[in-house]
Structure formats: C-alpha cells, structure tokens
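Take a look at the structures below.
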Structure I
Amino acid sequence: MSDPITCVAVDDHPTVRHGLELLLGSDEDVKLLETVHSGEEALAAVGRHDPEVVIVDVRLPGMDGVSTVKRITEQAPKTSTVMFSAYGDKRLLSDAIAAGARGYVLKGSPPEDLLRAIRTVNAGEAFVDPSLSPALLLSDAAAAGSALSEREREILQLLAEGLHTDQVAGRIGLSSETVKSDTKRAIQKLEAEGRVHAVAIALRQALIE
C-alpha cells in the first residue's frame with residue numbers, strides 16, 4: 001500500500017477548516033498535516049511540512065488565495081495546489097491556473113470531488129470541477145480552439161473529468177506516449193501554460209463540457 005498523500009489546507013473560516021479535517025482525516029489515501037487560516041500561515045506550513053498538496057481558499061485575509069498559490073508554486077515547485085472556492089467565476093479560475101494551481105474545486109460540490117482532485121493533481125494531472133459548465137466559462141475568443149482535432153478535444157475532455165494520462169490512453173485505445181504528445185500539441189494550439197491551463201481554456205471556449 002502506498003503512503004498517504006500529505007496535505008495542508010488553508011481557509012479563513014473555522015467551520016470549513018473543521019469540515020476539511022473531518023473529510024481528509026477519514027480518507028486513508030490522504031494525511032492532513034495542518035490547517036491554517038491565512039496565506040502567510042500556509043507558506044510557513046509548507047516550509048515546515050513540505051506537503052505534496054495544498055488546498056487553498058480563494059478569499060483569505062491579507063494575501064489572497066491566488067497570490068498564495070503563486071507564492072507556494074515559487075517556494076515549493078514540487079507541491080501541487082488545489083484552489084477550493086465558493087466562486088465559479090471564469091476570471092478566478094484563469095487567475096488561479098495562471099498562478100500555478102493544478103486543480104480548482106467548488107465548495108458546493110460533493111466532498112468526493114475534492115478527494116479526487118487531491119489524488120489527480122498529486123499524480124501530475126489536471127482537475128477542474130466538473131460542475132463548472134461551458135456556459136459559465138464561455139469566452140468570446142474561440143479562434144485558437146478551432147484548430148484542435150477531435151482527438152485532442154476528446155483527450156482534454158477526459159482530462160477535465162479527472163482521468164490520468166494512462167487512464168485516458170486506455171479509454172480511447174492509444175498509448176500513453178501518444179496521449180502525452182496529443183496533449184502537448186493541444187497545449188501549444190491553445191497557447192496555454194500547461195495541461196491545467198489548457199483544460200481551463202477549453203472549458204471557457206466551450207470546446208469541452
């Protein structure tokens with residue numbers, strides 16, 4: 001059995017922190033090392049624990065969640081961050097991805113989605129909350145996405161659903177290397193900064209659901 005995924009969570013609301021402690025403490029795949037209430041405390045906790053995943057609230061006192069994600073990414077590039085937000089705003093999603101977040105989960109989603117996001121980003125994959133609909137994230141700039149092939153769209157769709165590269169490969173009958181190559185090509189076509197950003201752009205442009 002593999003070691004549990006080590007996590008730190010930052011949220012300014014005591015009730016949410018308690019809920020995260022109960023949720024993450026009940027899952028054998030995850031080990032919650034500490035919960036804190038500000039971005040500054042999150043950076044200190046990352047320095048103490050070197051966690052694999054940090055769950056970050058958007059609205060924090062002082063340094064906001066997006067800035068916290070950016071600082072964590074700079075301070076601990078091997079640590080993955082998941083934005084945990086009550087807001088499905090397309091600008092917040094884009095800002096979080098640009099700051100380095102590998103996942104974005106809404107607080108109103110089922111608790112299992114957060115656990116799935118933690119596992120997904122720890123495996124090096126992207127996770128965007130499935131309830132973020134294309135209608136909400138729709139962008140006027142769809143020209144870049146029009147160049148995507150059907151297979152590239154299919155791969156981005158499966159990545160958006162939380163599948164890992166190997167799982168995508170098995171689902172559509174391709175090798176993992178081919179999936180990686182197609183993903184890289186889609187990232188280039190969308191002028192994205194990485195896989196998570198490409199998924200976010202594809203959602204915004206309603207190229208995937």
Structure II
Amino acid sequence: MARARKLFPIYGSALANNMLAALERGRVVANFIARYIEEYDRHGIQGGPARDRELAETIGREALLAMILEVERVLPRFFGKKKRGKLKKEEEEAIEAFFREWAASLARAWNWNREDRNQFRRDLALYSEFGARRETAPITPKRAKTPREDPPFVGRVALLLDPSMLEQARRASRKFHGEAERLAQKLLRQTLRPART
C-alpha cells in the first residue's frame with residue numbers, strides 16, 4: 001500500500017487522459033446531444049459542423065468539471081475514508097499531487113494558455129462551492145420534502161443545448177449529469193485498478 005500511495009499522483013495524468021478519451025473518442029457528449037435531438041425532435045438546434053463541434057466541446061468541458069467534482073468526492077475511498085476531511089496529512093498531500101498531475105495533463109492535451117487555465121479554475125471553484133454547500137446543508141423535514149437544487153452543470157448545459165426549450169433541456173441535462181458522475185466513478189476505478197494489486 002505504501003508503494004501505491006507513493007505512485008498515486010501519476011494516476012492523475014492517466015485519469016485525465018481516460019476522461020478525455022471517453023468524452024471525445026467515446027463520443028459521450030456527441031451521443032448525449034444526438035439523443036436529445038431525436039427524443040425531442042429538435043433538429044433545429046443543429047447549426048452545421050463548426051457550430052455542432054463547438055457545442056460538443058463546450059458541453060464536454062462542463063462534463064469534465066462535473067466528473068472531476070465526482071472524483072474529488074469519491075477519491076478518499078482509495079485511502080479507506082468516506083470524506084476528505086478524515087484524511088491524514090500525507091494522504092491529503094497525495095490527493096493534491098494527483099490533482100496537480102490531472103490539471104497539468106489536461107492543460108497539455110487542450111493546449112491551454114494562462115487565461116484558459118484561470119477560467120477552468122474559476123468554473124471548478126463554482127462547481128466545488130455548490131458541492132460543499134450541498135454536503136454541509138442540514139437535512140431538515142422541510143428540506144427533505146423540497147426537490148434538491150440542481151448543480152451548476154444542469155443550468156449551464158441546458159442553456160448551451162437548447163435555450164428556447166429550457167425545461168426539457170434541464171431534464172435532459174439532469175439525466176446527463178448522473179451519467180457523467182457514473183462515468184467518472186468507472187474511469188477512476190479503471191485508472192486506479194493497477195494501484196490495488
């Protein structure tokens with residue numbers, strides 16, 4: 001286990017590559033958009049190859065943000081902990097190094113400049129703040145009866161996808177958010193599998 005923890009940060013780069021491959025070559029985003037168009041007969045939102053590619057890339061970026069937030073949530077399980085606050089100092093340092101490797105690999109793959117990196121950090125902070133708020137909010141009888149607040153992903157993707165039919169786009173985006181979270185968990189398990197042997 002000590003060796004696995006020492007090697008742990010290098011898996012950040014592998015996870016970034018696996019996520020990008022799933023989103024791009026695995027056509028996760030393209031399939032989501034195609035399903036939406038077919039299910040709701042919204043062929044009018046297509047704008048030609050350049051616009052469709054830009055839409056897929058932008059939604060892919062949002063999916064990546066949602067996926068990394070899910071990875072942050074479940075990653076402490078690698079160390080046998082349920083929450084990040086329970087980690088020991090060296091475990092927390094390993095996770096921070098993991099995410100540094102992940103971010104560096106992503107920046108290289110997408111050829112980001114400083115502004116791109118800063119914008120991604122701001123957006124990730126927005127997603128993280130929402131996740132932290134959701135986890136720390138006390139469960140009261142009133143809160144249990146009200147629907148959960150949607151994460152930023154749902155509204156942002158719905159606006160990108162189909163702003164003139166926002167409610168149906170939100171429903172589709174909500175479902176896609178769950179798919180992105182499950183994909184993040186699957187990719188994390190696949191990436192860390194060698195570390196458990």
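Bear in mind these aren't lab numbers, they're just calculated from the coordinates by the rules spelled out. Quick caveat, the model's predicted, so the values are computed rather than measured. Cβ atoms are built from the backbone, for glycine too; each structure is taken alone.
Quick check on the output: -25000 is helix-only ellipticity at 222 nm (-39500 (n - 2.57) for each DSSP H run of 4 or more, over all residues; to 500), derived from one of I, II. Which one produced it?
Source structure: II.
Looking at relative contact order in percent (Cα under 8 Å, 6 or more apart), point out which structure of I, II has the largest value.
Ranking I, II on relative contact order in percent (Cα under 8 Å, 6 or more apart), first place is II.
With distance in nm of label points 7 Å out along Cα→Cβ at positions 49 and 89 as the yardstick, tell me which of I, II scores highest.
II
For the read-out Cα extents along the principal axes in Å, a value of 55, 47, 33 was computed from one structure; give its label from I, II.
II
With distance in nm of label points 7 Å out along Cα→Cβ at positions 9 and 153 coming out at 2.8, pick the structure among I, II it was computed from.
That value comes from structure II.
Tell me which structure, out of I, II, gives 6.4 once mean projected area of the Cα convex hull in nm², for residues 41-104 alone is calculated.
Of the options listed, only II reproduces it.
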